[in-house]
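Dropping the structures in below, format is structure tokens.
No lab work stands behind these numbers, since they all come straight from the coordinates. What you see is a predicted model; the values in this text were computed from it and never measured. Cβ atoms are built from the backbone, for glycine too; each structure is taken alone.
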Structure P
Amino acid sequence: MRSVLAVIDLQNVFATPASEWFTPRFAEILPRIHRLVTAFGNDVVFTRFIAPARPEGAWKQYYEQWPFALRPPDDPLYQVIPEFQPQSTVDATTFGKWTARMATRVGGARLVLAGVSTDCCVLSTALAAADAGVSVTVVSDACAGVDDESHAKALDIMRLYGPLVKVVTTEEVLG
């Protein structure tokens, strides 16, 4: 079965230590993500979390808590880190990146997930894709969470969704 790698939210807002959304192990996962991106070739999709122009519903409260994040999509904080320069991205104003555009890009392939944060956007994407009937593989050592405990808990939760969601290592994907 063909696989598509989705690299979730490798953006400056999560990479920059001064950012309120800094993900501590962000830099540690980059070598494994580089290996995965190289191996998957043209079957790679990068995603970005972006703020809505006008938050609605519960998102109003969210952005009251995180007002720094109300920035336009072209703001430097929302750009993919310089190490990667994707031609295009799948952007979403939601945690989950399983959007109509992502579904079209993945087609009937297996979805392989890497990126940040395990306990938010990766988890939300994995569960939505699994609910849509997609075979999902989460690369545990190519994901980083808000902290180690949250990362581990999110991986444990996703394992509960087997066989729809599998949690593996980079070596298992590439081996």
Structure Q
Amino acid sequence: MGSMTQPWLAVIDMQHIFGASDSAWAAPGFDGVIDPINQLVAAANGRVTFTRFVAPQKPTGAWVSYYRQWAFALQPDDAPLYQLDERIDHSGRKTMDANTFGKWTPELAADAEGELVLCGVSTDCCVLSTALAAADSGVHVQVVADACAGVNDVTHRQALDTMALYAPLIEIVSTAEVLTRWA
């Protein structure tokens, strides 16, 4: 599992666009993961990055047709729908924006130092994309199942099952397990 240092926590895309019930991208379990995420953030000893999915100013490649389908999302980074949910304590903590589903960037890789704990939304898109890329680069990834929400319960479970196939590179864990390991 790597170093004796506590793993890095990445809180993936806990934004209004995924939490507002009237959003086309709402993750129905969003509200239910706020408490587990807050517990993880409090225990992370500052070793945490919050990520935000934001639209590019001008989509290119396959993203052009994607944003044709989801035109409502073509808003600036500072739009209310792209802000992090206020119920999660992210004040004064590192925030990283990306125009991609996966948040495995050189910046996050430098922070993770070989071990990464993931939580947030959506399990079946941005969490999955981040976990697979990190694991591919040789990082031990823990996905906190009860601190992630998917597009629905079925695809959430399918994404967790898919990531579990990558063991031992990816480990599916619970908030309680992570908090016990970090204690």
Legend entry - Per FRET efficiency 1/(1 + (r/R0)^6) of positions 32 and 128 (r between Cβ atoms, R0 = 25 Å, to 0.05), the highest-valued of structures P, Q: Q
Legend entry - Per FRET efficiency 1/(1 + (r/R0)^6) of positions 112 and 152 (r between Cβ atoms, R0 = 25 Å, to 0.05), the highest-valued of structures P, Q: P
Inset, instruction - Supply the structure label, taken from P, Q, corresponding to distance in nm of label points 7 Å out along Cα→Cβ at positions 104 and 136 with the calculated value 2.2. - result: P
